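Every number in this text was worked out from the coordinates using simple rules, so none of it is lab data. Treat the numbers as computed from the prediction; the structure is a model and nothing was measured. Cβ atoms are built from the backbone, for glycine too; each structure is taken alone.
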Structure I
Amino acid sequence: MALRIAAAGGRVALWDIDEAGLARVRDEIAAAGGQAVAIPCNLADRAAIANAAQRTLDELGSVDILINNAGIVSGQNLLEVSDEQIELTFDVNTLALFWTARAFLPAMLQRDHGHIVTIASAGGIAGTARLVDYCSSKFAAVGFDDSLRAELNSLGSKVRTTVVCPYYIDTGMFAGVSTRFPFLLPILKPEKTVRRILGAITGNKRRVIMPWFVYTTYLLRLAPVAVSDWLLDFFGVTHSMDRFIGRKS
């Protein structure tokens with residue numbers, strides 16, 4: 001995503017806890033003629049986020065588009081995952097949304113221009129086994145976007161928000177997951193997902209759900225819980241994490 005934004009002329013501030021990975025992407029952008037700064041940041045640390053935000057403003061000036069794309073997953077049952085991992089999941093997947101928005105939104109409101117993009121998950125619409133902590137954090141992310149959008153609308157602001165709710169993406173984060181009907185619920189390709197996200201940003205689309213079949217989750221809300229649970233099981237969602245491996249590094 002950063003490569004495409006830089007290729008389109010955007011100046012990019014890259015944040016990550018992985019300094020080597022940051023440098024690699026920054027150098028790749030520079031080699032292609034783009035402009036990027038690499039800012040190491042632990043998104044589970046509110047003070048680190050504040051420092052990274054200030055450095056971003058110092059080096060690049062105003063921020064027009066904030067893309068909250070960080071996320072972690074444990075892939076464990078509720079009684080197996082540690083207390084510390086649960087807290088870390090919410091720190092990165094949920095609370096970081098608040099701290100980054102609070103860092104950059106004031107200037108956006110002053111300019112009456114800006115866009116805050118929240119990369120949530122289909123797991124923020126429907127929960128599943130072995131993802132209790134993850135899905136809960138992503139439900140909160142979807143609620144964050146809904147509420148922030150309402151707040152901006154109430155202010156009459158032109159600052160926009162977009163929430164993205166993709167099914168599993170083939171990035172390694174969810175290595176080992178399975179899909180029973182890949183023609184309905186495919187494991188998404190990163191490049192296609194990036195195109196959809198960037199298209200939503202340029203088109204000021206408020207919500208992106210991928211693939212289209214995930215939209216049926218809203219219909220399940222109208223069905224009795226037993227029926228909804230049966231359908232999620234039938235389509236393989238409930239057991240999609242049974243062979244989860246995850247990213248090893």
Structure II
Amino acid sequence: MKLTKQIGLFAAVAMLALACGKPSDTVEATDALEVAAGTGDTLNINPASTTISWTGYKPSGKHFGKIPATEGVLTVLGDTITGGSFTFNIVGLKIEDMPETDENYGKLYGHLQSPDFFDAANFPTAKFEITGVEPFKAGDMVTDKQEFASDNTPSTDSSLAPANPTHWISGNLTMRGTTKNIKFPAAVSLANGTLTAKAGFNIDRTAWGLMYGDESAAANKAKDQFIYNTVSLELDVTAN
């Protein structure tokens with residue numbers, strides 16, 4: 001995998017999970033794989049400019065915000081990425097669709113930190129570790145799958161993805177004590193010793209045990225009282 005002036009690192013693909021009996025717009029979460037051995041030069045992430053933006057959906061609305069990075073590295077040997085990992089602070093999660101002074105902010109933050117969702121008291125961080133990198137070839141596509149329709153249907157993977165991904169990235173994503181491997185296309189630039197990466201993709205939160213309001217219950221779907229299993233993630237990474 002060659003690192004030219006424009007290379008790929010984090011963006012999006014769509015794969016399976018079920019919504020209303022049809023696959024939803026999420027990357028496939030599979031068993032964890034061996035982490036790529038990182039050899040060569042080390043680029044350290046800049047925590048101040050490295051975040052995960054998240055959006056959660058329900059038929060009656062959505063919430064969004066950011067999860068800050070605490071540490072991370074990419075390793076590069078010559079012009080080849082050989083590995084990398086990123087750690088994110090779940091306790092530091094921010095909600096951006098309402099002011100912190102709103103009483104509902106504290107209620108939502110507390111609920112997200114609770115065992116219904118991240119169980120942050122026991123699992124205060126999330127981690128992504130690169131397991132493989134492949135070229136994004138001509139003809140490769142980001143595939144959109146159908147979601148249960150509502151006024152707040154989740155964003156599609158193609159709308160989240162960068163315009164010109166150049167590589168597929170696979171990696172182990174660990175949340176709430178569960179590690180699953182995901183794979184998605186990505187776009188990155190490397191200039192003057194600084195690597196910047198942007199990406200967006202969807203995951204099925206239930207693969208990591210975040211089961212509250214699981215949309216698979218048909219009765220809740222009929223009442224529009226579920227929370228979509230699909231969560232949109234957008235990565236913004238800077239390393240040097």
**Item:** Comparison of I, II - label where mean count of other Cβ atoms within 10 Å over residues 130-137 is highest
**Value:** I
**Request:** Name the one structure among I, II that helix-only ellipticity at 222 nm (-39500 (n - 2.57) for each DSSP H run of 4 or more, over all residues; to 500) of -13500 was derived from.
**Result:** I
**Prompt:** For Kirkwood radius over Cα pairs in Å, which of the structures I, II scores highest?
**Reply:** I
**Asked** Where is relative contact order in percent (Cα under 8 Å, 6 or more apart) largest, in which of I, II?
**Response** II
